Structure I
Amino acid sequence: MELLEYFYNRNINLTNYYQRKYNISKDSKKLLIYGSPSSGKSYLIFDYLRDFNQEDYLYIDFLDPKFQFRDIIREDIEGFIKFNSIELLILDHYTHNYFETLPKVKQLIIISDRFYNYGREFNYLEIPLLDYEEFFGFQKLNSEKQIFNLFLKQGTLPQLALNIAPKEQLFLLFIKSHFSSSEAKLLNILAHFNGSIVTTFQLYSYAKERYKISKDLIYRQIRDFKDRGIIRFIQDETASSSKKLIFFDFALAKYLTLSQKFPKQFDTMVALSLIKHNIEFKAFGKGGYITESRNLIIPAPFNSENSMWKKSHSKFSIYKKNGVKIVTIVTVATQYSFKIENIEFNALPFYEWVVINDD
């Protein structure tokens, strides 16, 4: 019970919290909040707890170092909840199946890096890293151009949107806090291949030439990274057996490897924006992304109108074959439009496209 008393008496003070797009409903009796590391899940809970009296909730953090040589059982939690008339139990950084049966309480919230299907009695809330609109909302003084340039440099980790410390220091702290030495090495490999068509075997082959690792371990780590939202493999529309690797943060990928030049960064920004807007899409070879409504989105940061017009003519037969209805060209700053037969081509700066890309 000593460990439960420690958590019960723990004072959670939240300062400088910037409201995210996501809210927790008090009507959710059982809720799983999940998302990639450092996406702001715990801070969302801390903000939610402001509406509660401290004696009405029990917040347990399974990453707390006091768990190092201790354990906790469900029966103790339920007895403690009943004795103190606790209404809300939060299990943060929870490892699924730590308890065979989840503790009984009026309201239960589980926070995890991984999704787990607890059945229909649970509600589910995914918290991604920042999208551009949220990042923009966090900035108070800069112009739109300055904010866009800052977004390119800082990336989508919430703490970087507000912190004035050098991003390299914060990236290093983030990696050391959330990944083992072996996982950190794999992060470098994955960042190197960000934005590329690649197989798991190719990742393993590249990794084993650079450090000692077994095939079973790297395959397991890659599956784990997928479950935690660190990477995604995007199916290719033009080659069904191919998949494109997308790293969860374009700025972190650039920090980890020299292979991430600006075009790949920009391409990842576009892909992540589609993901965060819950738009279903596939990769379109090396030429962008295509949505279910057959909107082809082409990241082309610096291409001129004349250059895109020539490229579009050379690929027009491929567009027609794949049923493309409209082409959106995402740029850094330029805007233009043209039409080839019945397909319209519209170019927009990223910061304008991103607020209307709900397809």
Structure II
Amino acid sequence: MKTFKFKLYRSKKTRRLDHQLWVACKVYNHAIALHRRYWKLYHKSLSKFSLQKHLAKLKKLPRFAFWNDIPSHAIQDITDRIQRGYKLFWENLKNKRKTAPPKFKSWRKYRSLSYNMVGRSIIKGNVIKIAGGKYKFSKSRDIEGAIKLLTVKRDACGDFFVYLICDTPEAKRETRMGESIGFDFGLKGAMLVAENPKNDIPEPSFFRKQKNAIAKANRKLSSKRMCSHNREKARLELARLHRRVANQRRAFHWELARTLCKKYSIICLEDLNMKWMQMGHGKKVADYGFAELVSLLEYVSPKFGTTIVHIGKFFPSSQLCNACGFQNKEIKDVRIRAWDCPKCGTHHDRDRNAAKNIHEEGLRILSEEKATA
């Protein structure tokens, strides 16, 4: 499956999409209320099929006649979302994780709606047909494969985007021979630290560069009167700044993922608990977007025949001496940036040593997988 993203042209016609999102929000909140009421009465979960039958009956009543402004399969997709939300809630509750059931949403925060009854006929040139309405979009590239799902999303700036999930059979590319490398997650000057300083990836500090402008926009927003036109203008200005930062970071990740996959045939990375790291370093870790980069590497690597090897997060990469294998547990303190091995006396830079250990462990894991295959 491959997703194509396009932006709709801003026009008066998009008000129809705003109305459909408002209707979808009403259906979503009504379904959540039914789930809670059913649990309160019977102490059982309401099944998706029973909910769909009940909503189909409600659509025939004059009180809920406006529900017909969105297709029935869009309402079914709403029930599917709620079902997945409750399933995840019960799984987290069973595994004793911090969780909460699906909640009510305001119509401003309900920003997406999916249609699964679609096909190639909905697109002609740069015009797309969505639930009876026709809209122009910026067709930046050709659409491949059969369209299986169409999702309309509205961002914080009020712009609409179309996501087309298509079934595209791709030819499998065999893994290639070439250079291999291991990266350690760094917090001092580089986002990814390699064995050789020439191969380090610098930190993408896009949010830090826009920090003053974002802080100024926040102050401007807080000074405006509630529910005023000037406050809405200030909110849009702040939302556009955040969107610019997100777009810059995403473009950097795409370019970096392609560059690394072209250069290396094997890339070894360590699995990290990013939420725990954000507790200690906050916005700096969030600005890196490391999890998004890893997911893009997984997506891009098959096209270039590159193998991504993941090292477990409990592997002591920073504590092991790469020369003799001695484990120095005192290095758990992240404030220690350099240390000497008590056994062999080798001097280590914390991140360089970790990158070497990750590289060697990744090659070992890969060789074991090939031996057992």
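When helix-only ellipticity at 222 nm (-39500 (n - 2.57) for each DSSP H run of 4 or more, over all residues; to 500) is computed for each of I, II, which one produces -15000?
II
Upon calculation of P(r) over Cα pairs in 20 Å bins from 0, in percent from the atomic coordinates, which of the structures I, II produces 26, 52, 20, 2?
So the calculation was done on I.
Quick one: mean count of other Cβ atoms within 10 Å over residues 122-129 came out at 14.2 when computed from one of I, II, so which one is it?
Structure of origin is II.
Which of the displayed structures (I, II) returns the greatest value of mean count of other Cβ atoms within 10 Å over residues 194-201 on calculation?
Once mean count of other Cβ atoms within 10 Å over residues 194-201 is tallied for I, II, the winner is I.
For structures I, II, calculate distance in nm of label points 7 Å out along Cα→Cβ at positions 170 and 226 and state which one comes out highest.
For this comparison of distance in nm of label points 7 Å out along Cα→Cβ at positions 170 and 226, the top structure is II.
Every number in this text was worked out from the coordinates using simple rules, so none of it is lab data. Computed from a predicted model, the values in this text were never measured in an experiment. Cβ atoms are built from the backbone, for glycine too; each structure is taken alone.
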